[in-house]
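S.K.: Each structure below is given as structure tokens.
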Structure I
Amino acid sequence: MEKANIGKTAVVIGAGNIGRGFIGALFAASGYEVVFVDVDENLVNEINLRGEYPVRVLLPDGNHIDTVVDGVRAVNGKDTGASAAEISKADICAVSVGVRALPFVAPGLAMGLALRTRNESGPLNIIVCENMMDAGRALRGYVSDMAPPDIRAAIDGITGYPDAVIARMVPVQTDSMKDGDPLRICVEKYAFLPVDKAAFKGEASKVSGMILLDNFEYYVKRKLFIHNLGHAAVAYLGLLKGYEYIAEALDDADILYMAASAMRESAAALNCENPGDAANLQRNIDSLLYRFSNKALGDTCARVAADPARKLGKSDRIIGSLTNCEQYGLPAVYISAVAAAAALALEKTVAEKSMMPDLSEITGLPQEGKNFGLIADFGMACVSAAVNGDDPVAALRRMAVDCAGEITIL
């Protein structure tokens, strides 16, 4: 592990699962003192009381590896002045609060960056750890809106907002996972942090596990249209069959086949965008399906499938993958089947008249389009199977194979 940053400080805004279980752990392993900023007063007090927290890596064989992240402290995010003071002195910063909370962290960032500008403290890179296209650009806009007008341009000139691809899976922390310790975070072994090399101001800091990438937009799309699509496919198909856990759903041969086929359809389009990447894309799919099957994570279909309206948005994991296939004239049959499963999770009721208008509005797909019709047909196939007491996912598989056959990337 890189320890070149002794005496330097990293500020992590958001001390939740990703903040502590991934980003903070990487910074600490790299030698930084880690300062968390969070609005959970009890969490802040517990971190300050102990100055450390445990991380448990859950292995697929049922074993685990325990480590302790030390050299940490925290400030209350409701105290804008205190968080701004930390930001003004930080050597590196990261934000992991959820997309909807980005506007709420902007005031503290703007105040801290204003202090930094007036003190001529040098550039600061804020790694934006959110599952959203152009999250860094969005945060830059929020901060700019809150910055003092007279130094707004100067603040922008010293601040980098590199986006990161967050691929480490950190499930909801159950009491069993906490194992008697409220600060314990359980995670999977995967711990790489790809970031946008071009977005850094000045030289990028050395952080263990951080990978600086050119052509970053492609890797963001790969995360969204392979990882997030596949995870959603398993979750929504799993809900159709009544499975509770992601790993349990993947033990179902039909679900595994449908999820893998949807991922391969999406990968075929990505390979058109970045020719010659087919082998890497297939390895990525194989690795992800293996990681999804980790029973020790206890990840649930309900968690991964949460907020289906957002996940059916026109640029998100399902419809974004579908339209990417359309762009290259490629089939999106299995992705359409996943969209139907997500639509049924959205509607709760599976009546055609209640599903179709909402689906058109949410996805932005024209109702006269081929794939919109496929989604509707797959939805009704699920309804018919459920009414007749049949397996809805098996019905989807039969219909998809009839439409598309076997899917390969090449």
Structure II
Amino acid sequence: MKKVVLAYSGGLDTSCCIKWLKEKGYDVITFSADLGQGIDFEALKKRAIATGASKAYVKDLIDEFAREFILPALKANAIYESGYLLATALGRPLIAKHLAEVAEKERAEFVAHGCTGKGNDQVRFEVAINILAPELRVIAPVREWELKSREAEIAYARKHNIPVEATKESPYSIDRNLWGVSIECGELEDPWQEPAKEVYQITKDLDQTPAKPRYLQIFFEKGVPRKLDDRSLDLVKLVARLNEIGGRYGIGRYDMVENRLVGIKSREVYEAPAATILHLAHKGLEALVFDRELAHFKEGLSLKYAELIYNGLWYSPLKKALDAFFGESQRKVTGTVRLKLYKGKCEVVGRKSKYSLYKKELATYGKEDKFDQKAAEGFIKVWGLPYKK
């Protein structure tokens, strides 16, 4: 019997995939990655076996996810279309890497995923597999089967006694990891419809947030967040703590109509409290220590880096080259940022660094002013010379 290793989340699509692949004559082995979803993975393994898998692998990848995927994106200030902090997009190449490793261990010729033909994740999985293990053949059941809607999948699951949480009343597709939550489907497919309160997983509505603001201090060393309020924390614990605090204050909600790689627009709702806080803090510190040319040049590269991640090109040569640039740019991104959290808003309200390029005696309009204002006249004449008629 032909072996296939399925990237298995336990959701509606991948649960139906197990049964469908078995009906097609495959020996199905599942692989699930713990990226900080906060779910019971032992129960997930049992569900996979009960649904028809012959084996079920689970691997804890939280530390690798934080160190090798979240941190580079943070150093790059990678945000897609001004709102998506790329939580799901960052997780896919890591899952693909370990999916290929399980396939090699099991001597499987095939790997499979539960992504639709409309989405970005199919590209992220398959391009990564093509780069890392080009000998593997990819099966995409959702692109092939006769189930043309989530309602049809729910009916299929019920018919075959497949345990799933999605219902016709709550048909949302939710992907969660340490860096954030992605939510789509159901009533969200109407861009005029306001998301219902039950859509959100980790952030409070504004009327449920505290009445007083919360102040935080985050210390960075060479672009890496090391301390929260003077307490040293590893990256996983720091992100988890900021998700808890930020979620309580309603930080990090994004309701977007975005441009998918396959050419269609989609409406997505995201939650990313920690990612929002850390990006704002990191960028605030860079503004203090970067010179103008580096700051402006990095803006364009940050956008390109976000597009590469979104478009499934994590393992591309350009992405690796940009990593070298961003790594070099972080040499002096060391210092502390103070932030204010209040009613869904996160603001940088203070920053300090031994590498600060801000000089009060040059910026001030007070009596400490040492800026030679007379020099400005000559500067303006030279600067404007090419445009003078």
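S.K.: Can you tell which of I, II yields -0.69, -0.78, -1.31 when log10 I(q)/I(0) by the Debye sum over Cα atoms at q = 0.14, 0.15, 0.21 Å⁻¹, for residues 25-152 alone is derived from it?
M.R.: I
S.K.: For distance in nm of label points 7 Å out along Cα→Cβ at positions 41 and 265, which structure out of I, II has the highest calculated value?
M.R.: Biggest value here belongs to I.
S.K.: Let me ask something else about it. Of the structures I, II, report the one carrying the highest value of mean count of other Cβ atoms within 10 Å over residues 17-24. Before the final figure, lay out each step's value.
M.R.: Values: I: 26.0; II: 20.5.
Going through I, II one by one, mean count of other Cβ atoms within 10 Å over residues 17-24 is largest in I.
S.K.: Which structure, out of I, II, was helix-only ellipticity at 222 nm (-39500 (n - 2.57) for each DSSP H run of 4 or more, over all residues; to 500) calculated from, if the result is -15000? Provide the component values of the computation, followed by the final result.
M.R.: Values: I: -15000; II: -12000.
It was calculated from structure I.
S.K.: Please compute relative contact order in percent (Cα under 8 Å, 6 or more apart) for structures I, II and give me the label with the greatest value.
M.R.: On the way: I: 13; II: 18.
When relative contact order in percent (Cα under 8 Å, 6 or more apart) is computed for each of I, II, structure II gives the biggest number.
S.K.: 1.6 is what came out when distance in nm of label points 7 Å out along Cα→Cβ at positions 33 and 89 was calculated for one structure; which of I, II is it?
M.R.: Computed on structure II.
S.K.: Looking just at Rg/Rh (Cα atoms, Kirkwood Rh), for residues 233-368 alone, which of the labels I, II belongs to the structure with the highest value?
M.R.: Sorting by Rg/Rh (Cα atoms, Kirkwood Rh), for residues 233-368 alone in descending order puts II first.
Rule-based calculations on the coordinates, nothing more; no lab input. Since we're looking at a predicted model, the values are computed, not measured. Cβ atoms are built from the backbone, for glycine too; each structure is taken alone.
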